[in-house]
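A.B. asks: Alright, structures below, take your time with them.
Please treat every number below as a calculation from the coordinates, not as lab data. Because the structure is predicted, anything quoted here is derived from the model rather than measured. Cβ atoms are built from the backbone, for glycine too; each structure is taken alone.
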Structure P
Amino acid sequence: MRVAILAARQGGWHTDQLCRALAERGHEGRVLPYEGLVSRFGGTGPRFAAAGEDLAPCGAVLARIIPAGSLEQIISRVDALHALEERGIPVINSPRTIERTVDKLWTTALLAHAGLPVPETVVCEDPDEAMAAFRTLGDVIVKPLFGSMGLGMVRVTTEEMAFRVFRTLETLRSVYYLQRAIDHDGCDVRAFVVGGRVIGAIERSAPGWKTNLARGGRARAVTLPAARLEAALAAAKAVGADYAGVDLLPARDGTVYVVEINGIPGWRGLQEATSSDVAGAIVEHLLERVAPR
């Protein structure tokens, strides 16, 4: 079986791992660029192709990092994933899951609807509403609605700082996404969920409040108690993810908050800490999805 791996570039550690895992199981992974996607309707030629390769014969599509681009470019790439899925080609993760997890408002709404603990959150467009929310919450983390790896996150603790941050965001026509800062011990947990089970987990720690490995955090393997396993699985289910990185934040008061779900997660740090074959688990799940076809 040939599996198309749509990615931001031709080579990379994660796509290499997926190709390796597919090859070990007798299948072929073809890494293709999102920028090379071509859709055709009402004429001749392949309906969907990438870099000249027809995607119709593919047994499945693995959707990796969607590269930066204009709003139209991003929408057309995700639209192509939707169209492929509607033609019966399994897309992992599904475009709906990707949409749910790249948008922090939507993610938080789904988690809260599922009854999972999330930090108190306010999302608005008006700077005065944002300032009122800050005065109510007191100590907040301001996050970009779209973003990952801790980029663009700012902790706001004073009214003067809030005024400067909010006015800057106003000039950028940004949305204000504010979460109450959680009192914790300087560490959080990344649980990696594949096919309805947690295949590995790490505790990430850092001197400051950002624990992302991309921002200098350190990782160690941990075994999660049943309650945290259940929270991670429920979070992945809430967004409909085949696989996901779920971030849990244990507060000093004992509450464990779900603060993030990554629907196109990296796993290099987790794999190094746990020795789990993450790509192998993802490919095994993909093959289980495709088998009934």
Structure Q
Amino acid sequence: MVPLLFLFIFYFFSLWLLLAAFIYSMIVMGTHGTIWHHRYCTHRAYQFKNKFWRWFTQNLTISMVPEEIYAISHHVHHAKSDQPGDPYNANGGFLYCFLADVNHQPIAKDLTAAEYNSTILLMSHTCVTPNSYKNYQKWGSIVHPGRAILACALNWLLWYGIFFLIGGHGLACALFGAAAIWAIGVRTFNYEGHGKGKDKRKNGYDLNKDDMSVNQIWPGIVAGEWHNNHHLYPGSARSGFLPHQLDLAWYYIKLLHSMGAVTSYHDSKAIFMKRYHEEKVKAD
């Protein structure tokens, strides 16, 4: 993506393309990450009617993160949040979180056949086709590299073609460059979202007390990622529970549900609000 980013900056740059890149990187890519990788691939917070709508949602934006890299490590994150073994542990420092996808997000390379089958089950509802145990031992991944590369290449060709038809090479380079910015910036989220290793939770607002996750305004607005709320109810298709907590990811899921493309979802707002008011009364 970096060469396309440089082409945008040094050859195609305009303020309108910059605005498009900002919106695509901050809002579109961020919200899609929450919709697909976070709430569906990891937490199964909602169910699609059929494979088409699952594929459509998977490829709603430029593909930047393999599903297994995100989903499997995210299960570990919730099981060991802010503890040794947490792949996003903010106590490990900025670089520990920033380089997580390289250093400690990939699945273990020495799983037994039973452990590997259990890992596959965590991904069984997604579109990915898993390796046999023999191929897992060879490649060290759930998805065969050939399949992963082909799926990514087709996604990139599709979106470059669409962007080119809409706005030429300038728009395509701007938005692909924006995807690169998102892929770099998203690495910083869990370090910030867990208080940089310090307890930055606000009483009466960050209600989950089991880890150091906090609700941040900017990630919440642009991606629906109200992180403390999410850690409180990880299986919820909505994490923006309070009136000011905008949740664009939830709006997409709700829209698909109204269209019949999503058949069911979990929504923890009612139980959250009950607990929120109870805690507020106790605090008062």
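A.B. asks: Here percent of Cα pairs over 18 Å apart, for residues 136-239 alone was calculated and came to 60; which of the structures P, Q was it taken from?
C.D. replies: P
A.B. asks: 2.1 is what came out when distance in nm of label points 7 Å out along Cα→Cβ at positions 144 and 184 was calculated for one structure; which of P, Q is it?
C.D. replies: Considering all the candidates, the number was obtained from P.
A.B. asks: If relative contact order in percent (Cα under 8 Å, 6 or more apart) is calculated from each of P, Q, which structure is the one that comes out at 17?
C.D. replies: Going label by label, the one that fits is P.
A.B. asks: Could you figure out which one of P, Q the value 1.11 for Cα Rg over 2.2 N^0.38 Å, for residues 40-151 alone was computed from?
C.D. replies: Attributed to the structure labelled Q.
A.B. asks: Right, here's the next one. If mean count of other Cβ atoms within 10 Å over residues 48-55 is computed to be 14.0, which of P, Q is the source?
C.D. replies: Corresponding structure: Q.
A.B. asks: Same structure, new question: Out of P, Q, which structure matches 2.6 when distance in nm of label points 7 Å out along Cα→Cβ at positions 8 and 128 is calculated?
C.D. replies: Computing distance in nm of label points 7 Å out along Cα→Cβ at positions 8 and 128 on every structure in P, Q gives 2.6 only for Q.
A.B. asks: Suppose helix-only ellipticity at 222 nm (-39500 (n - 2.57) for each DSSP H run of 4 or more, over all residues; to 500) works out to -11000; of P, Q, which structure was it derived from?
C.D. replies: Traced to structure P.
A.B. asks: For the read-out distance in nm of label points 7 Å out along Cα→Cβ at positions 80 and 256, a value of 4.0 was computed from one structure; give its label from P, Q.
C.D. replies: Checking each candidate, the match is P.
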